[in-house]
Structure P
Amino acid sequence: MQAPPPPVVFNGTAPATNQNFVKTDFQVTQPGKYLCFATGSAWTSNAGLLTVKVKIDGRLVGNATVFSNEAASHKALVPLAVVVDLTGVHTAEMSAGDKTNVDHNDRFTLVLTKL
């Protein structure tokens, strides 16, 4: 039995503006099912739902979300965990959803682990 490849891990800080804060190419060495785990932090100008979109190859695979009762307060997102089928080269992307802000005070993690 072949050992699973090491996880693909992206960690970092969001940029100072509300653009895609993870957009990177990666290659999986073993095709198959991968657990996609994404989390981070974000804030909103008004109380409401915070959403960070997670896409692979431009396709939405899910959202990391949390509700904020206060405005202008950075919140930790409830992590997203979803299984995706992967083979070859891909692009992973995380971006702020509607009414959600990210800035240089926010952190993120995106991990893809072979199942």
Structure Q
Amino acid sequence: MTTLSELREVLGDLLLQRFLAVFRGTNVRLPKSPRGAFFRELERVVGTDGAERVRQRFAGEKLYIPSSMEKEQRNAEIAARKASGESTRSISRTYREISDRQVRRIAAEMKARAK
């Protein structure tokens, strides 16, 4: 499951859009306790309840928030195709904007993230 889909489950679509508007394209470390500057910013963006739900689900984790959901979806598709045994060259031809090397990197990153 991807980070964005997990965030959607926790926040819902409206709060996820607010969250992405502020934090997309960044690495964030979710606090273990409900205090500190980042938690206050999270509360401002998604409300107290939303911030607490995110903190409980991801407490202590460092997350990369993709700059777009389309890119995250594309990367998940690439990883699934690579895991099913499809060749790197075939995948890169489908997604013309990325190289064979990028396909291998994306597949490795998504695999590591799933662990």
Structure R
Amino acid sequence: MTTKAAGIEQASKLRDLAVAVISQRGSWGPAYVAGKPIKVLQLTAGGFDMILSTPFQHLPCAPLSYGLDLCYKRKKVLNIWWDINGNVELLTFRRGQWETEIAAFVGTP
């Protein structure tokens, strides 16, 4: 497996963890795209800031249907986009302590 493929695989696993927790504990709130508010699913907790966008938001700049922005301690560590056909576009993936922290965070009620 290439380094890029391994990175996408690991980032996708972390994305799945984040999507699970934001789906359970997140709330709808505004994100601003070109100065216009668009409702997205958000969660700020445990040192994480997460924003999940779906096809329903109709983001004009979205490379694929679904997107996740994940920051840890105010630093962007993951920006990943995907669609239902298995296409993935990994824009940002910074390895670090947050990877084990998110697994622990997902396991807490």
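Structural remarks
- Structure responsible for -9500, with helix-only ellipticity at 222 nm (-39500 (n - 2.57) for each DSSP H run of 4 or more, over all residues; to 500) calculated and labels P, Q, R on offer: R
- When distance in nm of label points 7 Å out along Cα→Cβ at positions 61 and 85 is computed for each of P, Q, R, the one that comes out at 3.1 is Q.
- Given 1.20 for Cα Rg over 2.2 N^0.38 Å, calculated: source structure among P, Q, R: Q
- Relative contact order in percent (Cα under 8 Å, 6 or more apart) from the coordinates reads 27; which among P, Q, R: Q
Since every read-out is calculated from the coordinates, none of them should be taken as a lab result. This is a predicted model, so every value here is computed, not measured. Cβ atoms are built from the backbone, for glycine too; each structure is taken alone.
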